[in-house]
Structure P
Amino acid sequence: MTDFAELEASAAEQLHRMRRLADDIAAIRIEHRTDDGAVTAVVDGSGRLLDLSLTKGISRMSPAEFDGAVVAAAGAAAQRAMAVRGGLVDDFNNQVNNRRAGEQ
């Protein structure tokens, strides 16, 4: 293969990896339910709240308890989503760095 062909193949492979990373991050959906099951939050790979489900159990909560449950469920889901996202980015970086180390 010529130098240009190798460079082009390498760039195409890198672009493919980047697209796969973006797709994998976009596919992240994390759900967290409070211990009592009254509040369930679903977030995406950016930690954005996508869905919030409530059961009748919230009727027994004070306003402060309700606020705390919503924040806790959304926060826990977002924290787990960021951990998953971080793992994907670490894997991507390791692939890139291993490829570079192999080229040197």
Structure Q
Amino acid sequence: MPWNKLLAYGLVAINLVLGYSLFAGDQGLFSYLELRGRQDELTRRMQAVDEAGLALSNEIRLLKEDRVYIEKVIRQQLNYIRPNEVLYLFPGGDETDTGAMRHASKD
């Protein structure tokens, strides 16, 4: 009879150790879920970088080939104007986005 109890306690202890390693160990379920979350985040970041790279490639192509786009960029970023135009710049705005602050009118 004592051997049966000892065997039962031993099996329960082994089950507890295996259960702990299944859920909370270094290679357990919680570690897997954490790694899965990190993988999803890195996948999202890679997609964002790919989209940004595609947008930059498109902008480079436009800057090489499209004179209208080049003129638009120069006018927006460097505040160039055409003859007989007046450019109003309002203080306190975001100076990198002058397109929202530009108001050109003919004289």
Handout entry: Entry that produces 0.15 once FRET efficiency 1/(1 + (r/R0)^6) of positions 25 and 49 (r between Cβ atoms, R0 = 25 Å, to 0.05) is calculated, selected from P, Q
Key = Q
Completion exercise
From the coordinates of one of P, Q, relative contact order in percent (Cα under 8 Å, 6 or more apart) came out at 27; that one is structure P
Problem - Answer label among P, Q for the case where distance in nm of label points 7 Å out along Cα→Cβ at positions 33 and 89, calculated from the coordinates, equals 5.5 - result: Q
Problem - percent of Cα pairs over 15 Å apart from the coordinates reads 69; which among P, Q - result: P
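Computed from the coordinates by the stated procedures, all read-outs in this text should not be read as laboratory data. As the structure is a computational prediction, the values presented were derived from the model and not from experiment. Cβ atoms are built from the backbone, for glycine too; each structure is taken alone.
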